[in-house]
Structure 1
Amino acid sequence: MIRTSRSLFGDLDVQVEADAPIGVSSWFCTGGTADFLIRPNTIDALAELIRRCRQVDTPLRIMGEGANLLVDDDGVPGIVVRLDQEPFKAIETNVDGNLELVRVGAGADLSRTLMTLSRTGLAGLEPLMGVPASIGGAIRMNAGGAFGEIGDAVHAVACLDAQGELQVYPADELRFEYRRTNIVDPVVLWAAFKVEPTDPMALRTRIKEIAAYKKRTQPLAEKSAGCMFRNPNDPSSGERVSAGKLIDQTGLKGHRLRSAEVSPRHANFITVDRGGKARDAIELGDLVRRRVFDACGIDLQREVVVWGRDGSDPPA
């Protein structure tokens, strides 16, 4: 059993919550606790925490908005970090005197950021309207949808590596692929984005159009974390196909397993009833994977990250 000592953070400038209910803070609104939830007040405190955890092999996870996360009911060991203090949420325009660059902290909310930029007539992130994420989480998984991906707008990304040292990567050193990047450092610290001055009213109209599309096609009012699975490549054609369509073809749309359900509106969304269990959603996801594999030989891969007490995804 992993035991986490308070000596790792007792003298650091951080806020600490023991046995923290992180599962209910996720968009699924269900799941277990973290041994310790740490909110660093400074970048230096975060860097030192990373170094200490690495030295004693203590698990350290970063929790953003919890929008792409399912925490198993047994919770997770070690330390979970939230970058929700001001040093990690700043939005800086005119970076290095360049009107076309904006630097945003990893802890900033993606939707709030693009709305802030839109009010000043800065376009570039509006294709991500309706994508629930922190900036850091969105960078890590190259968040996006039908209108574009966050990697399209990236100028540079700063990270803290496993030694707690600052690393800054220009766009030409980064590889943004479908729902993944080549970033291996444990913490994204900030991202600089390419933006374009434009008419604020026209930009707001575009944002409203994208938001309306999301509202029509996705169960936004339910307890879920967006798409459960990545859209896979068809083994025969090599073309990317809709995971939701594959699930729908198995007849699982609307299928229920205790408190979890495959959304009747969008088959790639799994929702959980208020007061339901994370394990129900995990097991329903496993059922979906088996059915799709049996039907067409495609092994769906989770887009939603699952945290478990053993430090890894529960087996599918």
Structure 2
Amino acid sequence: MDGIICVYKPAGYTSFDIIAIMRRLLNTKKIGHSGTLDPMAEGVLPVFVGAATKAVDFCPDTDKEYRAAFRLGVATDTQDITGNVVYENSAFVPRNRLWDTMRGFVGEIEQTPPMYSAVKINGKRLYDLAREGKEVEREPRKVTVYSLNIEKFEEGEGVITVSCTKGTYVRTLIHDIGMEIGTGAVMTALQRTRSNGFSVEDCRKLTELREIFDTAPEKLKQFLMPIDRLFDCYPNAYLDEKQTEMFKNGAALNADLVRFDKIYNGLYSLYDSSGRMVALVKIQRDHSLSAVQRFNYDD
């Protein structure tokens, strides 16, 4: 069993919880995910199964999209509603002031990772240090916010939509906007609507997957998307039957004899003679075809 299944992670579950559930439903040990979501967050969580687990570290750096609810007038140590309150301010904020402040956070910005995050410093997760009551200095990181819009806003509470690069903390974005305004702000809910090229429409709910498992578990395979769905941004390279056999046996291939969609200096999705993606490859200076990552299927 190989492929990618997008699960709609409900709030209250960790990403690890979802993997444990999917491991049982799919009856496999080879399983992983990309793009961890905090327990309070919900939304798109791509789950990689079998040979697809080899693709996790090679996910293209695609943009992520979120819907986030927020509240002005309060700041917490976790930067979301679950934390301890560290600042309060009841000042009225009109919509145009919020919008003017938000515009300053579009583009390349610097973010300091929150203490309650999975970032490692000197080998220790920040959230472990935070739970010990420790706070350490963190270096700001550059991220890019492509778009930031107000979906609704009334009486100090609202919803924004965010399109951003990987590594952007939406709760930190909200926190920083609130501090810039002067009232503070916390994230009260978060939904990831797009990740790794997958959207909410590509997702399956846990309730649906569990119902299928209880009645016809073999049908769960139909929800697995092929690995190449992840690499739509790369051009393709194609092997004939002889080249497929050579590649399978580890023999060097001359790129000049391989058929490509186009020639460029980057990665290609490599397909065997049966039409299945078998590797990510690149062309070396000596015109040999080099495998950056092979995908060894179960069948």
Structure 3
Amino acid sequence: MKPADLDAFWQATLDELWKTGPNPQLTELTEQTHREFVTSAVILDSFGGQRIRGWYSVPAHRSGRRVPAILAVPGYGGAKAIPVNLAMAGYAVLTLFPRGQGESLQDWQVDPGTTKLTHRLGDKLQYYYRAAFMDCVRGLDFLSSRDEVDPARIGMWSRSQGGGFALVTASLDPRLNTAVAEEPFLCNYPESVGITTSPYCELTDYMAAHPDRRQQAMDMLAYFDPINLVDRITCPTLVNIGMDDPVCPYRTIVPVFERITCLKSLSVYPGLAHSPCADFNQQAMDWLRRHLGG
């Protein structure tokens, strides 16, 4: 059930984020630079003053024009390579690592004995994904501030946990002009709590170990579930599902997709497990060109 104070909760969270400026620090990385794009290491101040890190790749041959930009974030494992296909296609790309993931692990980690899904579970003010979602919004702050980026052409494309991040970021921030949520994770907790495959099993195991805390945890997760947020999305949104995906099953994603009320498209792949898909990659590139240009 959608919490009555959901909108107020997220507005207060955004207001708290904006008390801290991004204060970007950029250092060029020659080892991540290509003939077609230049990459810099980025450090940003984010929610609660916490530093987060990423890589920012800018087309080398812009001729002074502003370019469209893409925010890319990792799956649950926390690692992510620069999406070279996007940088080569002429997009400025921020490969951002929310706190406790990838490059940002050196600055912050979840509590010992917990995971991202269970860190401070039950306390909506301290839950991991409250801050992590704000880290994604901070990525949009950075891209919107860049002179080389057209702020009217910013998109987000990520897979699995990153797909869940894309849905929530599009829900919370209208500056996102299009979203691609590939096999999105973090969806539909009433359905996904009980799944025994990793990583949803972390929640399933937590509920089994703490039956007295189950209702409190479920009530809190409702604040973070895209199923309660995506009706706020206003940008064109592309989603895909693999019918053999044991990590992010069809039944967790479809009810979320159905609640998106703006222009949207769903691609369903029989036989696809939790993995990239060449056909969907092409669809996503076409989607970005259609809605952001190139």
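With distance in nm of label points 7 Å out along Cα→Cβ at positions 189 and 213 derived from the coordinates and found to be 2.6, which of 1, 2, 3 does the value describe? Structure 2 accounts for this read-out. When mean count of other Cβ atoms within 10 Å over residues 101-108 is computed for each of 1, 2, 3, the one that comes out at 13.8 is 2. If you line up 1, 2, 3 by Cα Rg over 2.2 N^0.38 Å, the top spot, with the largest value, goes to 2.
Hey, percent of Cα pairs over 23 Å apart, for residues 109-276 alone derived from one of 1, 2, 3 reads 50; which structure? Of the options listed, only 1 reproduces it.
Where a number appears in this text, it was derived from the coordinates with a stated rule and is not lab data. Everything numeric here is computed off the predicted structure, so don't read it as measured data. Cβ atoms are built from the backbone, for glycine too; each structure is taken alone.
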